[in-house]
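Next up: some structures, all given as structure tokens.
Any read-out appearing in this document is the output of simple, stated calculations on the displayed coordinates, not a laboratory observation. What you see is a predicted model, and the numbers here were worked out from it, not measured in a lab. Cβ atoms are built from the backbone, for glycine too; each structure is taken alone.
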Structure P
């Protein structure tokens with residue numbers, strides 16, 4: 001596996017939600033245009049302590065799925081448990097443990113943000129689930 005790129009979309013919470021969702025859509029669409037992947041791995045909805053946070057994350061996830069659908073990507077969804085088991089070997093792994101294993105598996109140099117580690121972990125999970133015969137030549141993020 002090889003990590004071609006990673007990052008996080010950062011924006012101000014002072015911006016209206018619609019503007020932030022548009023920024024996510026445009027950024028992710030640009031990434032798909034640049035790297036031309038044929039599939040997308042995403043985490044399924046998870047439970048949140050805050051109803052507001054869960055709703056906002058649902059909107060964000062919807063935008064991510066929309067980008068995948070609009071660009072013709074095959075979309076694969078995995079639960080947080082599946083992702084953690086696949087990458088760390090424990091469904092109870094912490095975000096820091098996932099971050100550590102993703103950094104090791106992909107030989108990431110420097111600091112890997114937790115959110116980027118989560119996204120890369122979903123991609124690694126997919127590669128582990130689909131088997132070597134269906135692997136793309138490089139990990140697309």
Structure Q
């Protein structure tokens with residue numbers, strides 16, 4: 001799989017509604033995973049941990065609800081750029097983007113098996129990096 005760069009949107013509990021709307025408009029296949037599917041119980045477990053819409057025209061749009069302890073999102077802070085794939089080059093991108101950045105989640109193995117990290121670069125742009133388990137070391 002080649003590396004992908006695409007927008008990643010964040011919402012305060014409306015991700016399912018938003019992504020279903022985008023699927024109706026753009027077409028394609030929508031996959032949704034909840035926090036509950038990954039072990040969270042109680043309040044917020046039905047929230048969207050990750051959703052991904054793949055359209056017939058080759059667009060990829062991802063989104064999630066804010067999770068426990070992540071706070072509310074506001075207009076202007078509700079998106080990030082997502083880099084994902086199985087290439088070792090993603091680790092180099094992470095290291096480059098990390099220079100002068102604020103690391104909000106270190107790049108490390110996650111419960112879904114991939115390496116994942118989040119940062120805000122020195123210019124204030126939020127980035128998500130996901131290295132699939134096929135190439136993740138850890």
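When distance in nm of label points 7 Å out along Cα→Cβ at positions 66 and 90 is calculated for each of structures P, Q, structure P comes out greatest. The maximum of distance in nm of label points 7 Å out along Cα→Cβ at positions 10 and 34 over structures P, Q, that is, the highest value, falls on Q. Each of structures P, Q was scored by distance in nm of label points 7 Å out along Cα→Cβ at positions 26 and 58; the highest score is held by P. Consider the structures P, Q: one of them gives -17500 for helix-only ellipticity at 222 nm (-39500 (n - 2.57) for each DSSP H run of 4 or more, over all residues; to 500) as calculated from the coordinates. Say which. Derived from P, not from the others.
Using relative contact order in percent (Cα under 8 Å, 6 or more apart) for the comparison, can you identify which of P, Q gives the largest number?
Ranking P, Q on relative contact order in percent (Cα under 8 Å, 6 or more apart), first place is P.
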